[in-house]
Structure P
Amino acid sequence: LEADPAHATAANNLGNALRELGRPDAAAAAYRRAIDLVPSYPDPWNGLAVLEIAAGDPAAALPVLDRALALAPMQHESLLNRAIAYQMLGDSGRASADLEQFLLRTQGDPRYSASRAAALRMRAALRGAD
């Protein structure tokens with residue numbers, strides 16, 4: 001990032017690393033920097049939403065995820081994260097709809113095997129709650 005401060009991808013990657021290190025405030029700052037550099041880049045929007053979900057504020061995550069999905073409708077991670085936010089808010093209908101879309105879109109894609117496993121567990125839990 002220091003080599004090219006205008007590099008939004010580097011700022012987003014820094015946000016991801018800081019989030020993994022348990023530094024949410026610094027991660028949020030990095031994501032905001034990426035957004036400031038390229039507002040149409042969906043990944044840092046998703047990163048900010050993940051921070052909101054982790055902080056227990058799924059309601060704050062929803063508009064951020066909606067923004068990410070408006071920018072990149074096929075961004076599967078944002079769709080799954082929105083399902084998680086809806087589940088946390090007790091909106092099983094919307095959570096289920098997003099889960100089904102996520103599972104449909106990622107079917108057969110090995111890059112999403114771990115996320116699909118989590119989504120299938122979540123779907124089973126939602127069905128069990130109905």
Structure Q
Amino acid sequence: STVEAMENYGRDLGIAFQIADDVLDIWGEERTTGKSLGTDLEKQKLTLPLIRLFTTAPDSIATPVRRLLTEANPDNRRELRSYLDTSDALEYSWDRAEQHASMALASLDCLEESSAKAVLRALGHYVVRRSA
């Protein structure tokens with residue numbers, strides 16, 4: 001039904017947005033995003049890039065990353081990023097965000113062409129291409 005399709009669109013777009021936000025919090029630039037970065041690190045949030053690192057990295061990398069997370073120091077962002085850069089966490093996270101955005105866009109197939117559908121489609125593309 002259309003209601004289910006819109007529910008799927010909202011869920012998948014929301015997941016894509018959150019993953020993109022998690023990536024920007026680590027790899028983004030404050031002057032580009034216009035917001036404070038490293039806030040997930042300060043709050044010790046376990047985001048998809050970190051989950052990917054912990055599930056694929058050897059202990060020699062995972063252990064110091066855990067230490068950085070428990071310190072909750074925003075200045076640790078650069079060091080954390082260097083560990084994440086040794087993994088596929090960035091690519092994996094973007095791939096997952098794009099996958100969810102694609103699923104959201106596919107949910108729009110049941111709608112007739114309209115300006116509303118065009119806006120929803122544009123939003124679906126924007127979520128994974130934004131820099132802020």
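Every number here is computed from the coordinates shown, using simple stated rules; none is lab data. Note that the structure is a prediction, hence the values are computed from the model and not measured. Cβ atoms are built from the backbone, for glycine too; each structure is taken alone.
Quick check on the output: 15 is relative contact order in percent (Cα under 8 Å, 6 or more apart), derived from one of P, Q. Which one produced it?
Label of the originating structure: P.
Taking distance in nm of label points 7 Å out along Cα→Cβ at positions 18 and 106 from the coordinates of each of P, Q, which one would give 2.0?
Derived from the structure labelled Q.
For helix-only ellipticity at 222 nm (-39500 (n - 2.57) for each DSSP H run of 4 or more, over all residues; to 500), the calculated result is -22500, so let me know which of P, Q that is.
Value -22500 for helix-only ellipticity at 222 nm (-39500 (n - 2.57) for each DSSP H run of 4 or more, over all residues; to 500) corresponds to Q out of P, Q.
Can you spot which of P, Q the value 15.0, 53 was calculated from, given it is Rg and Dmax of the Cα atoms in Å?
Going label by label, the one that fits is P.
Comparing distance in nm of label points 7 Å out along Cα→Cβ at positions 26 and 82 across structures P, Q, which is largest?
Structure P gives the largest value of distance in nm of label points 7 Å out along Cα→Cβ at positions 26 and 82 among P, Q.
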